[in-house]
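Just below sit the structures, each encoded as structure tokens.
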Structure 1
Amino acid sequence: MRSIAAQAHAQKLRIIGATILPMCNAAGTPREQARLEVNQWIKTSGAFDAVLDFDAVLRDPADPSQMVSDLRTDCYHPNAAGDALLGRAISLDALTR
């Protein structure tokens, strides 16, 4: 990701990072820990001109390792309602600054 961001910046392009959605990996498992670490890096690395925290938009507060059940098709993909919510969460400022 750092290399892709650098290449985009070298071309004077903006690059926007987006966090990885919850994927039904049990809390504490290596996969869930990796997802959380990558998301933290995306949010704090400074590699991106803006960050869309899609994880925060769709994660279930009762079980942050899963998307809200009414917003998902399966453990990996939002449904139409989830997609609409993600779309509404994208600020135009993030796209145009």
Structure 2
Amino acid sequence: MSRAGKRALDVALSGFGVVLSAPLWALIAAAIKIDTRGPVFYGQPRVGEGGRIFRVLKFRSMIDDAEKDTGPLPAGEDDQRVTRVGRVLRATAMD
């Protein structure tokens, strides 16, 4: 398969996946809003190819401003900062 053909297939399958999963995203967003105050999404800077920094949006799985007092810390097994919905999202890798 040519490089252009692979790219076209990747884009088509990704688009199909986005359309199919959109209803699930709406349910997750509603669950986050019902469970806790604060935004649905959490933005985080990441480093990409060539050192390029970009911002990724994730569903928020911790309380709002979880890192305000401590800075970034890995979440432990019984971390009180992780919300009820967040526990499910993390367990299923949907965050």
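Taken together, the values in this text are just the output of simple stated rules run on the coordinates, not laboratory data. All figures in this text were calculated on a predicted structure; none of them were measured in a lab. Cβ atoms are built from the backbone, for glycine too; each structure is taken alone.
Assorted remarks:
- Of the structures 1, 2, the one that 0.85 was derived from, the read-out being FRET efficiency 1/(1 + (r/R0)^6) of positions 18 and 66 (r between Cβ atoms, R0 = 25 Å, to 0.05): 1
- When helix-only ellipticity at 222 nm (-39500 (n - 2.57) for each DSSP H run of 4 or more, over all residues; to 500) is computed across structures 1, 2, the figure -12500 traces back to 1.
- Entry that produces 29 once relative contact order in percent (Cα under 8 Å, 6 or more apart) is calculated, selected from 1, 2: 1
- Structure (1, 2) behind the derived value 0.45 of FRET efficiency 1/(1 + (r/R0)^6) of positions 2 and 26 (r between Cβ atoms, R0 = 35 Å, to 0.05): 2
- Winner on Cα Rg over 2.2 N^0.38 Å, for residues 10-49 alone once structures 1, 2 are ranked, highest first: 2
- Value -0.45, calculated as log10 I(q)/I(0) by the Debye sum over Cα atoms at q = 0.11 Å⁻¹, assigned to which of 1, 2: 2
- In this comparison of 1, 2, the computed figure 5, 16, 23, 24, 17, 10, 5, 1 for P(r) over Cα pairs in 5 Å bins from 0, in percent, for residues 34-81 alone is attributed to 2.
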